[in-house]
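A.B. asks: Multiple structures are listed underneath, in structure tokens.
All of the numbers you see were taken from the coordinates with simple rules; none came from a lab. Worth saying up front: this structure is predicted, and the values here are computed from it rather than measured. Cβ atoms are built from the backbone, for glycine too; each structure is taken alone.
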Structure 1
Amino acid sequence: MIDALRQIVGTSHVLTAPEDTKPYFTDWRRQYSARAECVVRPASTDEVARVVALCAREGVAVVPQGGNTGLVGGSVPTGARREIVLALGRMNRVRALDALNDTVTVEAGCVLADVQRAADAAGRLFPLSLAAEGSCQIGGNLSTNAGGVNVLRYGSAREQVLGLEVVLPDGRVWDGLRGLRKDNTGYDLKQLFLGAEGTLGVITAAVLRLHPKPSAIATAWIALERPGEAIELLAALHERLGERISAFELVSRSCLEAVLAHVPGARDPLPRPHPWYVLAEFADSSAPAELAERVAQALGEREAALAQSVEQARALWRIRESIPEAQFTNVKHDVSVPVSRSAELIERATDALKNQYPDARVFAFGHVGDGNIHLNIGPERLVAERAAVNRIVYDVVAALGGSISAEHGLGQLKREEIHSHKPALELELMRTLKRALDPKGLMNPGKVL
């Protein structure tokens, strides 16, 4: 098997030594770690197809992996059967950029920040943006339907895709790389693979939608007294500024304090502390000074820090992006509810947690503009109580008509939990699709289903 793989991708791109394979076998949070037979690093779609076909013949499972920045154990082996890790980082070309069609065609191993830079160089915007954009890869972003900070205006990863190229579980290649806005010729097959976490096939390339590049961007750090105020402010800003709102991120004081303690050089943006904050970004095609004036008028008398330079804006975003690492070891949740119930989620979950664990500390932050709240629960000792902590949070989410996974996926972490939240018919339909496309169960086994 190893020799056959080396003949396909080259000897140096089949890794078997423990010191070489270890980074591929352990997830970013170091919660999941298991060995596979090897790591295979293909350089082309043809090589991926030949590797997958070989594995299909040999009955060896395939674990597709991008930047391995996921938070639910979806991109690492389970160790439960014969597996290889298929690392796509060498497939990192921008195949084409069509500025008139506002599309870019990229391979799955392209780092997200590189896709953003390619669009920027052409005077366009690729709006998918998240904290790991300097290392995550677009194939992984699409396989998990990543969200990020700009979902409010542009939608999640799924909505940035016009076409896909996918290697199917038997090694055949589906070429769906079409840059069409309208194609009403039957089932929209690409949607099967977006968000499927590599369980139905391997995404090898995509045609992505680009947007006009804004000429003006304004960034504001806004003080709040309660989370419900954020929802009220969002509604008011939508009335006053319309679609200019690109991002609207909620940050609790506990999260800010964690960043100030953890990140050298981080500073409190305001002169006095407040219980809650919103980091908001606005963009349009006007002059920067004109947009800044509009934002200032819309905010009125609210206490806020409006970035006066690109450096100041980056400093504000650095606070938001540093939150996950600033409180690394705790019980993490990625949940969503209707936007109107986001504050209720935080308040009810906090009350329920403190009732059970009086010393619980809730780090609440996230994409309040689209109802996606991250609730991370400390202190560290509660990691040992994860199942009970999860039950408390998930019961509140269910009562509010929400989802236990807003943007991180299910992976290994939530594979069993989802059975308590999805109707039996939905799970049956998902299994039917899985059996139809992957009858041998070789694609990323032990994840999602």
Structure 2
Amino acid sequence: MANPGATLLARIAGIVGGAHVLSAPADIEPFLEDWRGRFRGAARAVVKPGSTDEVAAVVRICAETGISVVPQGGNTGLCGGAVPDESGTEILMSLVRMNRVRALDAANATITVEAGMPLAAVQEAATAAGLHFPLSLASEGSCTIGGNLSTNAGGTAVLRYGNTRDLTLGVEAVLADGSVFSALRGLRKDNTGYDLKQLFIGAEGTLGIITAAVLKLFPAPRTRVTAFAAVASVEAAIDLLRRLQATIADRLTGFELMSAFSLLLSRKHHPGTPDPLPGHPWYVLVQADDSALSAPLPALVETALAAAVEAGVVADVVVAQSGEQAARLWALRENISEAQRREGPNIKHDISLPISAIPPFMRECASALGEEFPGARLVVFGHLGDGNLHYNLSAPEAVDARDFMDNAPRANRIVHDRVAQHGGSFSAEHGVGQLKRDELVRYKSPVEVRMMRAVKRALDPLGLMNPGKVL
């Protein structure tokens, strides 16, 4: 009697080619664990389709045979959303072969790309056309557009340009029955009923598999100013944000908050990175861009920073004098997550709050966590300009980091309850995945959860699309 599993893989190989169906343990190993090393699964096979038609054909076979499908891009997610379960029955669909630019319309300022294209490659394609794609993440060299869309990724330029959702005009996706939803329209205005593409952005592959998207492009920055400021408190950082917004308005692209301890870790695990203003409790990394020729942006930023120093809002500041200096300052910020990973397991929180609520939240949370976990070290950094903090907790000096992770449920409750009390969200930009499913049910209203489940049942009645994620 024929082996049903072998027959299934043979059918799939007939669609994508035998070289693109991986089933040997050594071949599928790199796909089975998340970047943090927190979630690990098993898979029947890793399938690498090369086109939307191939994705659709494979999904149709899986629907016929009741096999679940887990889509994966660069596997850089932080909530286990692209990792299969432990059953070994699921098909993991890697979209990395679908990495082409389908169209670039300079006059319409749009680019149409496939889901497996790395974010950095999209940025480069836009730059080559004299335009700019502003989504920017620390993992941009390896994360893919499909993953960015599926998690509604944020990054360092949300303050000016918005999340991935705000940068997307059209989407193509394969549904759970193998049919193709194609809405690759580069329109800024399309008021023709439900905006169905939005269902797939942020859904983490639970409603269908995104295969391509039309993305917005912008004029390329011609003038860029990067500054690094030391401040005495989070309140002072918010004061500086208001001052810069009043001075340069929407030319303020990035406004990153970093605690002294987060930068200490960054430098510890990345020797050679700078320490430009030692001895202060908080730091802000500022970036401003202007697309106009001969823009007076440097003078405006430096005048605003000088006024903030004069007013006592900023303790000290340095302004990058070259692109290389700016890159070194940004490396301090972008290396924090990797430094934390090297330091050992830590309890992470990706939260968002109204900016006005951040100081009281931080006071209350630091006090509560200090009482519950004496000696635990807070690693706080994030996108203060849009209210998104990475509010992380590392073990006390003498405590094993892995043992300290047993405290995660208690720490999560302290942090997320206070986030909710201040009108915030327990997930700002990393998604829900496996990590935060219980939090979603706890903090979403019953009506919201019911609506989400209804959408899931309507589009994936058999529950085969990335099961066990989000809901």
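A.B. asks: Could you tell me which structure in 1, 2 was used to calculate mean projected area of the Cα convex hull in nm² as 23.5?
C.D. replies: Label of the originating structure: 2.
A.B. asks: Separate question: As an exercise: FRET efficiency 1/(1 + (r/R0)^6) of positions 13 and 141 (r between Cβ atoms, R0 = 25 Å, to 0.05), calculated from one structure in 1, 2, equals 0.25. Which structure is it?
C.D. replies: Source structure for this number: 2.
A.B. asks: Another question about this same structure. Looking at structures 1, 2, which one was FRET efficiency 1/(1 + (r/R0)^6) of positions 165 and 253 (r between Cβ atoms, R0 = 30 Å, to 0.05) calculated from, given that it came out as 0.05?
C.D. replies: Details: 1: 0.05; 2: 0.95.
It was calculated from structure 1.
A.B. asks: Next up: Who wins on distance in nm of label points 7 Å out along Cα→Cβ at positions 405 and 429 among 1, 2, i.e. which is largest?
C.D. replies: 2
A.B. asks: Still on this model: On mean count of other Cβ atoms within 10 Å over residues 61-68, which of the structures labelled 1, 2 is highest?
C.D. replies: Numbers: 1: 25.6; 2: 17.1.
For this comparison of mean count of other Cβ atoms within 10 Å over residues 61-68, the top structure is 1.
A.B. asks: Where does the value 15.6 come from, among 1, 2, when Kirkwood radius over Cα pairs in Å, for residues 189-236 alone is the thing being computed?
C.D. replies: Attributed to the structure labelled 1.
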